[in-house]
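Once you scroll down, you'll see the structures, which are given as structure tokens.
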Structure 1
Amino acid sequence: MLQTRAKILYNKKVGPRYYRLALGAAGVARESRPGQFVQIRVDDAFEPLLRRPFSIHRVKGGVLEVLYEAVGQASEILAKKKPGKYLEIIGPLGNGFSLDSNSHVSLLVAGGIGVAPLVFLAEKIARRNKKAIILLGARDKKDILCQKDFQDLGFGVKISTDNGSRGFKGRITELLRQQLTTNCQSQKPVIYACGPRPMLREVTRLSRKFKIPAWISLEEHMACGLGACLGCVVETKSGYQRVCKEGPVFQAPEIIWENKSPKGGP
């Protein structure tokens with residue numbers, strides 16, 4: 001883990017409210033693994049006081065990319081930052097995805113901005129000359145992100161939208177169920193997923209039903225990002241775990257979904 005001031009190289013708008021931020025942070029980039037995140041202080045002013053967590057979207061040499069949605073005070077401030085400015089960051093933080101699998105094909109399942117850590121993961125899979133199928137879900141066709149990034153890696157992409165404006169009409173987990181039912185039983189698949197909690201809960205159920213290993217990246221509110229405040233704990237079969245420290249990536253069967261963790265920690 002490193003703390004550094006990183007220079008903004010670009011901060012491009014890539015959708016209605018989505019941005020791709022590139023930071024010159026060679027040390028952090030060098031140590032980063034898919035599924036990890038960085039904590040960014042978006043401004044030197046008193047508000048917002050706390051750093052905000054952002055998934056590591058991609059690493060290219062000494063450049064670290066973050067894909068984010070401008071919703072809320074901190075991300076809206078970040079969206080206004082110009083190239084040449086500096087941001088204080090800490091990272092890489094948390095545990096990433098495990099690629100130690102004998103599976104023949106990886107199923108990458110993204111719900112909305114949950115696609116952010118999966119491009120980095122897909123690049124690692126491609127370098128190992130392994131197969132992957134990408135499932136992208138969103139509310140509307142305007143919210144589909146990174147399709148070309150995955151296709152440029154040679155991976156097939158399947159899309160679902162809640163309103164049917166593009167691809168399959170319905171939830172991305174329904175598309176996943178179809179994929180598992182019709183195509184993947186003989187291919188020893190493994191699932192990697194990131195998105196809203198209800199989506200991940202259903203991914204977990206499907207992985208259990210089809211007896212397929214699954215790794216999920218949880219999206220929880222984090223305060224410190226370092227495991228000290230216990231503000232992001234979730235209940236697991238091994239007791240309460242910190243999303244920022246033991247996660248954000250967990251093996252899906254480890255998560256207990258029936259109860260939200262009590263406010264204030266275990």
Structure 2
Amino acid sequence: MAERTVGLLHPGDMGAAIGATLRDEGARVLWASAGRSEETAARAAAGGLEDAGTVEALAKSSDVILSVCPPHAALEVARAVGDFAGTYVDANAISPATARAVAATVSRCVDGGIIGPPPVRLGSTRLYLSGPEAPLVAELFERTTLDTRIVSDELGAASAVKMAYAAWTKGTAALLLAVRSLARVEGVESTLLEEWELSLPDLPARSIRAAEAAATKGWRWIGEMEEIAATFAADDLPAGFHLAAADVFRAISDDLAEAWPRAVPN
């Protein structure tokens with residue numbers, strides 16, 4: 001591990017936590033500050049990441065590049081590394097087809113899908129991997145807090161796991177948000193909440209958590225829902241539900257989340 005240099009594109013909450021867990025186990029972890037925000041720089045500094053300056057410089061110095069970015073940017077980020085000769089790990093929430101498109105832009109690629117929160121403690125987060133070089137990436141994380149699991153040697157399989165998982169978790173969150181919006185517009189939200197308390201007592205709290213999460217992360221989930229819809233469509237399955245979920249997250253704002261009651265009426 002101490003001899004490996006990992007380039008991280010780009011350290012958001014998840015990426016910075018993954019970079020920190022690699023650094024804690026002896027890897028040299030680089031990031032590229034060019035064009036990034038002060039918030040990103042602060043996360044990178046907190047994780048002990050080394051600034052390579054530019055993506056080009058990062059690619060020249062890295063054995064492995066790990067991409068953790070919003071889904072809509074996955075292809076653009078992969079193209080930015082140029083003729084990188086090392087192993088490129090795309091760990092974004094993208095469809096299998098997009099994962100294969102990413103693989104076509106780099107010389108060596110491992111497909112990844114992250115499930116769980118930023119890996120600050122052991123057992124909280126899984127990184128699913130697929131592709132011929134997946135075992136090499138799994139070895140890189142062997143003693144870290146990130147649990148790696150190899151799905152198969154077929155590129156796109158790890159992304160398929162992520163798509164199927166998020167289709168439920170974030171898809172049902174969008175459904176709850178849409179249902180409460182409908183009840184609010186019709187003037188029956190308090191009655192619906194009272195009925196949920198009687199017959200489905202976990203839903204009021206779940207709907208509030210969904211609103212709070214969507215208020216801060218919904219902008220990232222739009223692209224993820226569109227990638228999920230594309231995955232369904234590619235397999236001749238209905239894609240409309242997750243296209244609608246993307247519309248729900250597109251409409252979410254902090255004001256909407258703050259307007260929702262935190263207490264359920266008696």
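Taking distance in nm of label points 7 Å out along Cα→Cβ at positions 3 and 27 from the coordinates of each of 1, 2, which one would give 1.1? If you can, show how the numbers build up before the last one.
Values: 1: 1.1; 2: 1.6.
Going through each structure in turn, the value belongs to 1.
Across the set 1, 2, mean count of other Cβ atoms within 10 Å over residues 11-18 reaches its highest value in structure 2.
Can you say which of 1, 2 returns 14, 40, 32, 12, 2, 0 when P(r) over Cα pairs in 10 Å bins from 0, in percent, for residues 83-186 alone is computed? Computing P(r) over Cα pairs in 10 Å bins from 0, in percent, for residues 83-186 alone on every structure in 1, 2 gives 14, 40, 32, 12, 2, 0 only for 1. Suppose log10 I(q)/I(0) by the Debye sum over Cα atoms at q = 0.07, 0.08, 0.15, 0.16 Å⁻¹ works out to -0.27, -0.35, -1.06, -1.16; of 1, 2, which structure was it derived from? Going through each structure in turn, the value belongs to 2.
Supply the structure label, taken from 1, 2, corresponding to P(r) over Cα pairs in 10 Å bins from 0, in percent, for residues 51-98 alone with the calculated value 27, 55, 18, 1. Each step should come with its number before you reach the end.
On the way: 1: 19, 57, 22, 2; 2: 27, 55, 18, 1.
Derived from the structure labelled 2.
Using the calculated result 2.8 for distance in nm of label points 7 Å out along Cα→Cβ at positions 75 and 235, pick out the matching structure from 1, 2. The structure behind it is 1. Determine which structure produced the value -5500 for helix-only ellipticity at 222 nm (-39500 (n - 2.57) for each DSSP H run of 4 or more, over all residues; to 500), calculated from the coordinates; the candidates are 1, 2. Structure 1 accounts for this read-out.
Assuming 1.1 is distance in nm of label points 7 Å out along Cα→Cβ at positions 155 and 203 as calculated from a single structure, say which of 1, 2 it is. The value was obtained from structure 1.
Read-outs throughout are calculated quantities, based only on the coordinates presented, and are distinct from any laboratory measurement. A quick note: this is a predicted structure, and the numbers were derived from the prediction, not measured. Cβ atoms are built from the backbone, for glycine too; each structure is taken alone.
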